[in-house]
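Taken together, the values in this text are just the output of simple stated rules run on the coordinates, not laboratory data. If you're wondering where the values come from, they're calculated on a predicted model, not measured in any experiment. Cβ atoms are built from the backbone, for glycine too; each structure is taken alone.
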Structure I
Amino acid sequence: MKYTQQSRAGKARENEDRLMVKELSPDTLLAVMADGMGGLDHGEIAAEISINEIVNCFNTVDKDCEKTFYKALEKADDAIASESVRVGMKMGCAIAIVLIDNGVLHCVSLGNIRILCNDMILTEDNVYVDTAGGTYLTKSLRGRGINSDFDITHHPLRQGWHVRICTDGFYNKDDSDDASVIDITE
């Protein structure tokens, strides 16, 4: 598998996006993207914590990969909770996890990071827009416990596949927002 990754800061602040791609074996690739919540303090710290906790959990993938996904999200959320208490500030992030294992794409997204395969969007944005135009994530990692109301989906990959993970700053083409993308091909 081949991959590229890029991230840039928006005009308003430092980049709160974090991303990591790790080859777990010749047939298994893990990609994780976190987008720090701008409305809370230290989104970049929440994103970094989440990436590290999730990657550590996937160093040994359970045969039932859904257990590993849940465990990774719980550990990341718990670590954000601990850091929030330690620094006395609220923090959080949107998160997306992609595991490509022996020709099958397993994925989950909490927040508004999109996962696409061959230009088809596989995830839905978990966003509420109020009457004043403010946007709020309805699912994310914020150190408040994981609500299990999310789906880990599984998609067999066909020859010539292309997987893309991207933040809202990327797909909205918003220069004022951070923008990150990971592209993975066979």
Structure II
Amino acid sequence: MSDTYQVENNAIDGEDEMGSWYHSSTQTKLASLLDREESFFVVTELSLDISPYDLSEYRLDAKNEIKPDVCVYLKRPIIPDKETDLVTVSQMPDLAIEVLSPRQSISYLTRKIKAYFELGVRSAWLVNPEQGIISIYSTPNRGKPFSYKDVEAIDEIMNIRLPIQKVFYWFFEEVQ
């Protein structure tokens, strides 16, 4: 039985609570590279309040909150004076990024991206660390793939030119 068979047939159609090296590393690299842009407010693992919405058609098993791996805001959510923090945020990000973990199904994350657009997100990325691909969605049904072999991943909606080889650095490391 091949490794590919194992991954495809043991994938979780939902959230994977177990991370991996490449998932975590990719999430960290993306957040740090995007955070260099002064006009962005970048956060990871932020719970977004979706309780006012009916997203049942996307089969996400999420009724009250949804959590992208990385959120990018052009305007930072405001914490009300009487609060000390926000546990869930009702303001949707301008960009939501999902990083595929080894046990997740791509179809689940694709449905999640469609839901983000219904929530008002302007752009969404689906990142596959194992294959070194960032698919940038400017509409719910159409992602433009960028490979680790490309110089940049370009998000025209968010005006981002990301040096993709810095995200997928492991493709360029020398084996020792």
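Structure notes:
- In this comparison of I, II, the computed figure 41 for percent of Cα pairs over 22 Å apart is attributed to I.
- With respect to relative contact order in percent (Cα under 8 Å, 6 or more apart), the largest value across structures I, II is given by I.
- For mean count of other Cβ atoms within 10 Å over residues 106-113 computed as 19.0, the structure of I, II it came from: II
- Of the structures I, II, the one that 22, 15, 12 was derived from, the read-out being semi-axes √(5λ) of the Cα gyration tensor in Å, for residues 42-129 alone: II
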